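Since every read-out is calculated from the coordinates, none of them should be taken as a lab result. All figures in this text were calculated on a predicted structure; none of them were measured in a lab. Cβ atoms are built from the backbone, for glycine too; each structure is taken alone.
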Structure 1
Amino acid sequence: MAARLILNADDFGLTRGINRAIAELHGNGALTSATLMASGPAFEDAVAIARKRPTLGVGCHVVLTDGTPVSHPSDIPSLLGSDGKTFRSSLPDFMLSVWRGHILEEDIIREAAAQVQRLQRAGIDVTHLDTHKHTHVLPGVARPLLYVAERCGIGAIRNPFEEPWSLSIGPGSLVRRMQVRLLHHLRKRFYALPQIRNGAVLTTDGTLGISATGKLDEPALRKLIAAMPAGLWELVLHPGYNDQELEGVRTRLREAREAERVALLSVFADSSQNPPQPSAPELISYGKLGSPGVLRELGQFNPNTGFERIH
């Protein structure tokens with residue numbers, strides 16, 4: 001039985017060059033899904049692209065660190081940095097604040113709901129949730145995020161843990177792989193959360209490419225695909241164009257976005273001249289999973305905004 005693979009691009013809405021890359025990759029069969037940033041500078045452009053491409057699964061890339069909130073700052077004080085207007089810019093600072101209980105789960109609920117609902121009000125059928133910098137690896141973030149998913153009618157969430165076999169063959173640095181591996185002790189707690197345990201919100205068997213972020217070129221991508229066992233997996237991606245607009249935003253990924261875009265086209269683009277390997281995985285999006293996926297196939301799925309059910 002062939003593996004099933006979700007090719008998901010993060011940072012949809014960050015720049016028009018990233019949006020263009022996502023549109024081109026999906027049009028060439030080399031991307032199935034993307035997660036949209038509700039407060040991204042190129043949000044409106046991303047929405048227009050998504051609405052013209054109903055086969056592209058679109059999730060919400062929930063940003064809780066290193067960005068600007070959708071909520072009014074006075075409504076989410078524990079999430080804000082020292083300026084009282086934007087999120088903490090430091091991931092370690094954010095994680096430490098969560099562990100110490102300084103960030104309130106009700107603030108995460110309020111902000112995550114605001115981000116999801118901005119997408120839904122724009123006409124986006126939100127297929128799943130993930131988080132900027134994988135912050136929902138922490139139970140104190142995953143728990144409120146799952147609360148929001150269930151009440152907003154969102155049927156899936158990214159599994160924030162990378163598989164050991166992927167870690168062992170990926171091109172990420174030793175330090176990066178160690179950082180990812182150290183967080184594996186939280187995996188059982190993620191699976192024990194009620195929405196995951198009872199299947200109210202679905203997830204994959206694991207996520208590939210977390211440790212390889214910034215290093216994923218064509219050889220590395222082919223190596224990962226060749227080693228992929230049966231199961232349901234997500235490959236986390238950050239393709240884009242390294243253009244002038246990207247220079248104006250805060251991101252460590254610049255040339256790497258171009259490399260990923262080229263690699264995806266080379267490995268997955270529809271072309272009889274460059275077919276995938278015989279055991280290639282079935283490419284799907286989160287929108288195909290579970291009963292919502294069946295209803296979407298039948299044209300009977302009505303996205304539930306859940307506006308009145310978030311408190």
Structure 2
Amino acid sequence: MNNPMRPAARSRRAFARLAVTAALALALPSGYTLAQQPVMRWVVPFAAGSYTDNVARIIAPGIGERLGQTIVIENKAGANGIIGAEYVAKATPDGQTVLVGGASVNVVNPNVYKTLPYDPVNDLLPAARIGLLPFMLVVNKDVPATTAAELVSYAKQNPGKLSYATPNAATLVGMETFKRGAGVDIVSVPYKSSPQAVTDLVANHVQVAIADFAVTMPQVKAGKLRVLAVTMPKRSALLPDVPTLADTVPNFDVSAWTGLFMPGKTPPALAAKLYEAMRATLATPEVRDKLTSIGFDIQPLGPDEFGTYLRNEIRTWNTLVRDAGIKPE
């Protein structure tokens with residue numbers, strides 16, 4: 001049986017709702033209403049759980065707090081990051097859409113693809129470099145090699161019998177550079193994401209990979225994968241006993257980076273504002289500890305320095321791609 005609310009009760013409830021709404025409105029920053037609370041979309045061009053995704057989720061809350069915005073992370077994986085990069089390149093340049101990019105997407109792709117659906121220099125505005133991304137050379141635990149030199153020896157004795165997983169353009173160039181420098185034949189198997197590649201590496205569907213620390217380290221610690229070398233020119237603080245790959249292949253140096261980009265026509269002032277919020281966030285001990293724990297080397301750059309760095313990186317990776325014998329598709 002219905003029991004209609006009395007007029008007096010309805011009036012009291014309406015007044016209570018009005019009071020709550022008014023209180024919330026007073027608590028908001030000047031110029032905003034509840035319906036206008038800004039949301040910034042960060043597009044990660046790789047799958048959830050990838051290194052880029054990990055970095056984005058560590059720094060986003062602090063940056064959002066400093067900007068007075070909610071940051072929503074969207075994973076738009078596929079085509080070596082091209083899908084996500086194109087989405088941001090063609091987004092409205094109002095500062096509310098950001099690409100969490102990096103070496104693979106922004107400087108390697110222009111060198112391994114004949115054409116891209118966006119101009120990597122003019123259609124994406126460099127806002128902030130976050131830091132450098134380390135890689136390690138790893139093998140399945142059943143591969144009879146405990147050093148990079150032993151892997152080279154085994155691969156030479158078994159040409160074409162080993163395969164390597166590559167989820168992005170940077171690791172593809174890294175492995176092809178290693179193959180050419182070591183004179184070995186290891187078959188390339190492309191993957192859509194780092195987590196998927198590492199899962200198959202553990203299962204021995206592939207035997208070798210150059211992979212990032214965040215996704216790979218848990219499997220190394222569990223004894224399911226064996227790390228043979230790091231790919232940077234110096235040893236990692238997380239793996240001080242692991243040699244560099246340059247000890248086996250002279251002058252080998254393949255490391256990546258992660259940064260934030262906006263659509264090309266975004267006002268530079270908005271890029272500068274994002275950088276300042278990021279720089280302040282990276283200075284907090286909690287964020288620094290989380291990034292350091294996954295091997296990330298914090299080295300922020302602002303828009304102008306990052307732009308110069310980006311153009312130099314495109315030239316550097318062009319040389320790496322050419323020397324590795326990779327033909328643009």
**Report entry** Identity of the structure behind -13000 (criterion: helix-only ellipticity at 222 nm (-39500 (n - 2.57) for each DSSP H run of 4 or more, over all residues; to 500), calculated), options 1, 2
**Finding:** 2
Report task. Using the calculated result 0.97 for Rg/Rh (Cα atoms, Kirkwood Rh), for residues 61-204 alone, pick out the matching structure from 1, 2. Result -> 1
Query raised in the report: When distance in nm of label points 7 Å out along Cα→Cβ at positions 181 and 245 is calculated, the result is 0.7; to which of the structures 1, 2 does this value belong?
Result: 2
Query raised in the report: If we compute distance in nm of label points 7 Å out along Cα→Cβ at positions 45 and 125 for structures 1, 2, which one ends up with the highest value?
Result: 1
